[in-house]
1. If we compute relative contact order in percent (Cα under 8 Å, 6 or more apart) for structures P, Q, which one ends up with the highest value?
2. Which structure, out of P, Q, was Cα extents along the principal axes in Å calculated from, if the result is 37, 27, 21?
3. Compare distance in nm of label points 7 Å out along Cα→Cβ at positions 14 and 46 across structures P, Q and report the one with the greatest value.
4. Any idea which of P, Q comes out highest on FRET efficiency 1/(1 + (r/R0)^6) of positions 22 and 54 (r between Cβ atoms, R0 = 30 Å, to 0.05)?
5. Tell me which structure, out of P, Q, gives -12500 once helix-only ellipticity at 222 nm (-39500 (n - 2.57) for each DSSP H run of 4 or more, over all residues; to 500) is calculated.
Structure P
Amino acid sequence: MTGFSDDDPVLARRARYRRWSSVGQRAGMMLYGVALVTLVIGLSRGFTASWSSATAAALIGGSVILAPSILLAYLVRGAERHEASEAMRPRP
């Protein structure tokens, strides 16, 4: 993150959103990993309703967390690109 200043509230807010996005993406992917592990364990030990519920809960939780986190990352990246293109544009 270049040009970060504590005095600029826009950059501080953007950095906070970037951190939230990163944490959300890690948590979502971790829940997908948990879903995969519970699926493999469930299949190897006999797929009962509890293994099925755990797998479904992890998949749903991962999707609910991961989708907005990815969207937030794209929004931050788009704002940075827009700001950079505006800075390069000559002023009349």
Structure Q
Amino acid sequence: MHSLHNDPKAYIAALEDPNGKIIQKPNDVLELLPLKPGEVVADIGAGSGYFTVRFSNALKESGKSLPVDVSQDMIDLHESTNSGRQTPGM
């Protein structure tokens, strides 16, 4: 297990780091996944929802991106961060 998992705030900060695009390469991931509007996707190990939001945008309003995580801290973060968000498909 990653050592940051013992410190939820530090782990969330690492997940949300703006430099994460360099490591995570979200555009490359989305390009490799054949996501289509209307599909339902489970983001397993969603963490802060970094990819959940991006999947949701790719799936449009007719699709759905479901975040799944074992950490209650991550689930709470996702719910609080996205409760008022106007992101289609979430």
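Nothing in this text is a laboratory measurement; each read-out follows from the coordinates by a stated rule. All values reported here derive from a predicted model rather than from experimental measurement. Cβ atoms are built from the backbone, for glycine too; each structure is taken alone.
1. Working: P: 35; Q: 27.
With respect to relative contact order in percent (Cα under 8 Å, 6 or more apart), the highest-scoring structure among P, Q is P.
2. Values: P: 70, 24, 16; Q: 37, 27, 21.
It traces back to Q.
3. Working: P: 5.7; Q: 2.1.
By distance in nm of label points 7 Å out along Cα→Cβ at positions 14 and 46, the leading structure of P, Q is P.
4. Numbers: P: 0.70; Q: 1.00.
Going through P, Q one by one, FRET efficiency 1/(1 + (r/R0)^6) of positions 22 and 54 (r between Cβ atoms, R0 = 30 Å, to 0.05) is largest in Q.
5. Numbers: P: -31000; Q: -12500.
Of the structures listed, the value fits Q.
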